[in-house]
1. 1, 2: which one has percent of Cα pairs over 46 Å apart, as calculated, at 12?
2. Quick check: 10.1, 28 is what I get for Rg and Dmax of the Cα atoms in Å, for residues 356-403 alone, calculated from one of 1, 2. Which structure matches?
3. If you rank structures 1, 2 by distance in nm of label points 7 Å out along Cα→Cβ at positions 12 and 116, which sits at the top with the largest value?
4. With distance in nm of label points 7 Å out along Cα→Cβ at positions 420 and 444 computed per structure, which member of 1, 2 shows the largest figure?
5. Work out the source of 3.0 here, i.e. which of 1, 2 gives that when distance in nm of label points 7 Å out along Cα→Cβ at positions 380 and 412 is computed.
6. Which structure, out of 1, 2, was relative contact order in percent (Cα under 8 Å, 6 or more apart) derived from, given a value of 16?
7. Please state which of the structures 1, 2 yields 0.10 when FRET efficiency 1/(1 + (r/R0)^6) of positions 268 and 332 (r between Cβ atoms, R0 = 35 Å, to 0.05) is computed from it.
Structure 1
Amino acid sequence: MAHRGPDGSGLWEGAGAAIGHRRLAVVDLSDSAAQPMATADGRFVLAYNGELYNDAEVRRDLEAIGVSFRTASDTETVLQVLATWGPEGLKRCRGMYAFCFVDTARRVALLGRDPLGVKPLYFSVQPERGSEAAKCIVASELSAFGTVPDFEVRPDAIGVAAYLTTSRSTFAERTMFRDVSIVRPGQLVRINYAGGAGGGVGGSESIRVSMHEVPEAKFSSLDDVETVLRESIGAHLRSDVPLCALLSGGLDSSIIAAVTSGLLPAGSKLKTYCSGAKGATAPGGDDFAFARMVAERLGCEHHEAPVTQQSFERLWSEMVTRQVVPLSTPNEVAIFEVASMLRAGGGSGGHKVALSGEGADELFGGYDLSLIQSAQYRAGTHAIVQRHGELGPGEFELRANAWLSPDAYGDVLAPEFHERIGFGAGRDEELSGVFEREFAVCAARAQERGHVDPLQSHLIFQQRMNLSGLLLRLDTATMLAGVEGRTPFADVRVRALAESLPMRDKYDAHGERAVSKTKIALRRAFASVLPDGVIGREKASFPLPFQNWIGCARRSMLESEALREFVREEAILAVASNPSQYWHIAWPMSNLAYWLEAIAAESRARSSVAA
């Protein structure tokens, strides 16, 4: 995983456990901040990925009770939080993080992720050959599991079906790798590795499934929106290396660029980067033109990383091969392209940290199509409701936003695969059942906050189900180039603010224009800061004309024998013959073909090494 941490590596080994770490040095660049990091007495050990944005505040609280620090690194702060206060101490931490924390005295490991899931973490508990004990494997990236001796990378049937339906490489706790789970946002997993007389892992348990988060402040008006966003953006600027911003010229990235520019020292220019396809048409207009306009108005040093059809084809297959994970959305290619450019320098020195606007849409009501569908569901007027009759809100959300509709499973999925997973045969617990349970959690959250508008539950559901996927996309695409993506909107305090606002301040289902319906509070709060064209612009976000380009994957579908285990031959031929027409199926299907080939190639490489 050197691409995730090109600045150094470290290894800690103890009785029954070992932790390796790759370092991307951003705060406290000295060797004293290297990881894995242990407490002075050696009892507690931490490997940590992320940034703690209220580091100074938490340190003051720890120092007040006698804790002393050896470094300026936030890694040491998180280490002392867990060593001193245990898991409950994470409620004091505001940031993005994934970690493995080991108590060597009790032989217990704690795995955790931040409440919004900005940073990923995967784990698998595997039986040891010839032993009653087990071993636990933990990694920040799925590709790492294929390097573990005796670990066989195999597709997970339910994970594959969920991907074809949702275009997400994770689904609740499930991944597309059999026997590999992802730690959910805000979840903590305890691993007992004492293992009795024979040693090994005694088991794992989720000790906290609900979101652990900084205590929520109370907000009273729309005036809080600008104040809270400015404070969050400022907090996300903590870095001992140069940082920059991704700028699409849309509302969210323009807010970040505008506020950041005002916080830089006098004479400093924010460096901004835009990617996408030259000449691509999107509902909100040309990203490059809007980004240049915003950058010029703010006095930024602006750079462009265009994606061509040829580079799209090359980078798409390269990313799947390197990550051993299919892409979720086509603009992951644009994110990787721009991350590679800014890491290399973009004309004036490289960057390790880039600010990005993920989170604004899910928190402040930015997806008009999804929310108008939800409103139609509540009114009973949506075509899916009229076709299928009474549906639970979770199943409706699944069907309304599916890439491969459950109605088409019988025509698209291979018969044995369709039978094995049972979807569409009255046994939908693994798919629609998950969506129903997740929606119930979101409805309860909306009720706890005193909301009566039913769209609040749908908006919170979009945040819970969609945002973690978008953040995972940002993390993998940027870290593949050795860049840390930071998301000031995806912040616990900003989320608390957004959830405190009534729906009318976020989304108006009765508005005449899509743009006037969405992110109302953000548009009002920053109307005096940004050009009118940006305030009134529809959502775009590094668009690519992949519906026209997707024909490049035709060969991957036609030549993949492994794909035929999951998809009917007739469906492959039909989609490959006209991928632009069937783009909504061609995208996940061709990604699946690339992914299956990546798994096969990795297996061949391991067999060759073993031989």
Structure 2
Amino acid sequence: MSLLEGIHSPADLRELSRPQLVALAAEIRHVIIQTVARRAGHLAPNLGVVELTLALHRVFDSPRDKIIWDVGHQCYTHKLLTGRYERFDTLRTEGGIAGYPRRSESEHDPFGASHGSTSISAALGFAVARDLCGGDEHVVAVIGDGALTGGMAYEGLNNAGELQKRLIVVLNDNDMSIAPNVGAIAHYLTKLTTSRIYRRFERDVWDLLGKLPPGWRAREGARRIKEGLQNLVVPTVLFEELGFKYFGPIDGHDLDTLLETLDDLKRFEGPTLLHVVTTKGKGYGPAELDKTSFHGVGVFDPETGEATQGARPTYTSVYGQTVVEIGRQLPQLVAVTAAMADNTGLKAFSKEFPERFFDVGMAEEHAVTFSAALAANGLIPLTTIYSTFLQRAFDQILHDAAVQDLSIILAVDRAGLVGEDGAPQHGAFDVGYLRMIPGMTLMAPANGEELRDMIWTAVKLQPVAKGPIAVRFPRAPIPEAALPQGPPALIAPGTALQLRAGGDVALIALGTMVLPALAAAELLAAEGVSATVVNARFVCPLDERVVTGLARSVGRIVTIEENVPMGGFGSAVSECLDRNDLSATPLLRIALPETFVAHGKRDALLQQVGLDGPGIARRTREWVRAQQLHFS
């Protein structure tokens, strides 16, 4: 039996010897590599925290002690050690375990994640609740250096430093050089400053200085000497000033040092921060050599690291190609992203126009306000953010851009269902929260060519628009077999496109739902139901001429969107009918369910929620027949 097969809970780790822990770490890496090769997922971040996770679960008593992961894309070892090894092969599959911590999945997941910079705030909440309820458990937040680019992390640090609650923040530094790399001096200083002897000596010296003759000079002078020496050899300034005791940096792959240091930190009463340095992709050559590409991967050959499935062009790749082409024509075009240069298709732009590319880190709020100021000074900012992360910047879109009539272009990637990453990552709400903003222009393409046209339209519209412009597109291959070629074309704002004529019902589809709507129309035609199909293209401004015309001519309207129904595209059509005294028009709104959709293959999820051709046809057929019976 393998070592991992004998781990049913973190308590089992305490029965292992140090050599067995080292062997277990190697076994865990093998399981993660083999599983992610089959299931896809986050590889490099998980390989980098194997020893850290082992140490945390050996020193702390989960689930009694709370271990909270920031972002959560590094929790695979945590899942393997907390009773989920036997189900680990179901990772990110429909009905299987999630790729992120989930409260509903295990008592060892005290707080869910998949967005960045949240762990410190959550840990502080657990620490305050513990003290109010008379508990004595430990609370640990694990946050990466990348997540420290998000402002919420500092809000949490600031409040934790003020409240001085007992909690431990582990800073996993695997890329950005926040401090000098691990070395003998740093290791020695950490071991010294975490020891009981050093802390007792520090307290005794401080008390002695307080007994010197009255006056602040001696004690203040000593404080300045101590601070100066610390700043000279240990990077404590920021965290110490925020009220944390800082320790590190230490080697995040040295189990002996991790175990000893974490055990020492359990004794401190206030907030402490441990800085560990790890290697992203540790133990797998291809991931260590290319940490960015192996951060999140598709299915690949574990022997070579090469993708095993032919990659079809995606909406994101079309977007990336288009932005470069437009950038060559318009020197005032700049690109802004929030720590997603590769995944949003902007890598080529960043290489060709480095002075016009801005990666602001995990700081969506800053990205939008920064872009608004760029627009105020005559530039054309393309601000590219996932739909689910753009939610964090709603206030800035409204107050810093829209209220001031500043036209930034929002490229809303990962709109709709994203597949295996699950509920918190689905872009299910952007139509509603963007559509409500006065002056907003919101488009959704049905294919790659239309995406090119919409980006070009947004760029040409930007100098005269009175508000933000957004283009939403999915995490999916484009319908075409290859990237679209030729120059993009302008689309007149607020114009829909009729693709098929029919007299029984009108299907008005948005973006990704256009092709399923056409497929549904074919199925309906085979059953004697004649359907008009319209590609809406714009949510706002809505093509009211087409909507009202269909209401008067066809008499039944079905709206189809990959977004929740509340406030979505169907709501826009309903409001249009009300404004034009056509509220009696029968209207069926087909959309995502009013629940959080779980993880699974994107196509399977669309089928599950009835947003594929057969599902749309079935819903429409039943509704039309009910209407016919009602009016017969």
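1. On the way: 1: 12; 2: 26.
It must be structure 1, since only it matches.
2. 2
3. Numbers: 1: 2.8; 2: 3.4.
Of structures 1, 2, the maximum of distance in nm of label points 7 Å out along Cα→Cβ at positions 12 and 116 occurs in 2.
4. Ranking 1, 2 on distance in nm of label points 7 Å out along Cα→Cβ at positions 420 and 444, first place is 1.
5. Numbers: 1: 3.0; 2: 2.1.
This figure was derived from 1.
6. That value comes from structure 1.
7. Working through the options, I get structure 2.
No value in this document is a laboratory result; all are computed from the given coordinates. It should be emphasised that the depicted structure is a prediction, and the values quoted were computed from it without experimental measurement. Cβ atoms are built from the backbone, for glycine too; each structure is taken alone.
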